[in-house]
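As structure tokens, here come the structures.
Derivation of every value follows stated rules applied to the coordinates shown; laboratory data play no part. Just so it is clear, the model here is predicted, and its values are computed rather than measured. Cβ atoms are built from the backbone, for glycine too; each structure is taken alone.
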Structure I
Amino acid sequence: MAANKHKIQDAGCRTNSCLPLLASCLLLVASCSFPGSTWPTAKIGLVAPFEGRYRYVGYDVIYAVRLALREANEVGGVGGYNVELVAYDDGGDPLQAAEQARKLAVDPAVIAVIGHLREETTVAALSVYAEAGIPLVVPAVLHSLLAEEQGQIYHPGPPAETVAGEMFVKLVELGQRQAALVTGGGSLGTALQRAAQQHRLQISPVVSPENEDWVNEVLASGVEAVFCDADPVTAGEAIAALRQAGWEGTFLGGPELAAADFSAVAGAAAEGATFVTPYPFPADAPGGADFVAAYQAVSNGAPPGPLALPAYQAAWALLELLEQDITANGRPTRERVGDLNAERDWSYTPLYWYRVGADSIARFITIQP
């Protein structure tokens, strides 16, 4: 049977880059089942923060994953298997992330996992998945460690160095050779510092928002551009503090600034903030209107945020791999799905630039291939 998979452009994933973006069909091989028979079940795990300061992450992605699984199950499942979602909340806490990963590991029906969508929680759980041999797909996280092979860990997204390089390109376009960095210690900030010499640019001062005097350090430096790799709430507080202190320069960030929490916290100070992300807002992707409508049918009307597309595409990628394994071997296993996943080209090419408007809404401005 054919499933109505919304082939939205998934942030440049080469696997789909030459395919129609709408209404294309994925053939799912459904085995015969007689009246009264029970279909076997395969499970895909999802771990994300559903409570706490990052709860928007969990609720953005869970509806996207549910949509993908619903589309598959409505046309007969995957190779005759019904696919269930097992979702756990890690609260954005590293210790809880590892514990939830262990819960998934002991369930033999869990063939693969999508998670954890935060850098620190993903890293905390990596060893659990590696030891259990569970394929882990990690969308929407910039971390250089995830670009390296660690068991069956797969990273559908660019390394932090790629995003950092694009931010330097933007800095030069602004006519600047120096930028301050407000960092929460994340991989993007680390990549910016490492790449500065390569681009013959200066990152100074490097300040932590936990330092009470960081605003004065930035003002004293005279910089007209600030890079920020902090979480959305901290980034919102940072730009608000800078504007209140009279700083009128350009505020540049990565995917964290796409979160609604950034603009909500920053208020009017967010206007003009510019950020780059490999994950476009669904409405800005070709064919996005159909995806948005399908997503809202699952989410009871809540619109998809910037993490919905990578989560949706990650789910469909796993469904395709499950189908391949079942078709070839009769039943899916973690090991074989992991081997198939290792052969998949998860490369991403374009990056999307956005600017926050006076109404606190981030609007797409350009794509960089």
Structure II
Amino acid sequence: MRVKLNHVRCYYMAREELLMIPGPTFLAESTLKAMSRQMISHRSKETGTLLTRCVERLKEVFRTENDLFILTASGTGAMEAALANIVEPGDKILCTTCGKFSERFKKIAEVFEANVVEVSSEWGDAINPEQVKAALDEHGDVKAVTVTHNETSTGVKNPVEEISRIVKNHGALLIVDAISSMGGDHIPVDEWKIDLCLAGSQKCFAIPPGFSFISVSDEAWEVINKTKRRAFYFDLVSYKKSLGKSPPQTPYTIAITLLYALDDALNLMFDEGLDNVIARHHSVAKLTRDGVKAMGLELFPVREEICSVTVTAVKMPEGIKDQEFRQKVREHGVVISGGQDKLTGEIFRIGHMGRVTEREIDITLKAIKQALLDLKFPLREALLQR
């Protein structure tokens, strides 16, 4: 059933171009205005009140009662924080990889001298939970398992809930990168027993890059407190101590303007209703997939049921060159992304996260259609008659 989205305002109209990449996203006017407020002391009561309010509402978005911290860092900072606080040299870490960003977990684990066990899938496919089980059965002393919920490089969503049941049966910690999906898809942290869950500011939260969020379970704290940590800025124990001070604060200077933006963005999300926000993301994702398929284009993920809710990856049409195509789309007012790493020139990606509505999807699909016509791509006859 199609969700009515008319109550969600369009916010990008001050721009000549519509930004439809997998983050950063365009910002609401109210968020832009919030960031223009004057600075306050990062150790003040005002900041403590604002920080506490944002943390408590983020917990609701994460659907968790676990501790949650705001890091002034990109999503990669949260990935490093998760591993830096639990990994000692030689610890066995199982990393599931299916694209550029899930592979980043593996690279970070190797920096901290973990003994990495890799379970991989082809780019465009999701992680097979049975392969995770087999790896855990073979390596009984795995300390933690990393999973990227939403792989933006391929447009694939991984089965975190199924993987979680397997991981918990083996007594390992579960670390989930939800950087590009938290706030746009259903990720109940406590219900799925996620020990360390990560999110990023410039994705579904629709504020500028520079914040990441990390929730920490009681089980994760048990490991953290026994681990000889090799982190200073990302020491989660320091964040917990600082948040417990009066006034609450972060151990190092927080980005005040981003805190203003986050407070406003959370207001927008709660005004719309968290369930409605997720329903909107699912609705615009389907509209996007249906729209590109109607043009005769092919989705990159191997099955539609594993397609991301926040980014759609599409195979580059035969005979069309990536940069030329995306430049044509941009000439029609919309910015989309190309493929990354070994997918460079092979796919293009449409981001539909944050404040995106049917209106933005319609504009984007029309720009793509016109770009293909400009490049003499044979669109389906039915589409041309519309």
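Between structures I, II, the greatest calculated value of mean count of other Cβ atoms within 10 Å over residues 87-94 is seen in I.
When mean count of other Cβ atoms within 10 Å over residues 175-182 is compared over structures I, II, which one is greatest? Evaluating mean count of other Cβ atoms within 10 Å over residues 175-182 on every structure, the highest lands on II.
Highest-scoring entry among I, II, by FRET efficiency 1/(1 + (r/R0)^6) of positions 55 and 223 (r between Cβ atoms, R0 = 30 Å, to 0.05), is II. With mean projected area of the Cα convex hull in nm², for residues 263-302 alone coming out at 4.1, pick the structure among I, II it was computed from. This value belongs to structure I. Given a value of 24 for relative contact order in percent (Cα under 8 Å, 6 or more apart), calculated from one of I, II, which structure does it belong to? Label of the source structure: II.
Where does the value 35, 27, 17 come from, among I, II, when semi-axes √(5λ) of the Cα gyration tensor in Å is the thing being computed? Display every interim value, and only then the final one.
Numbers: I: 38, 20, 18; II: 35, 27, 17.
Source structure for this number: II.
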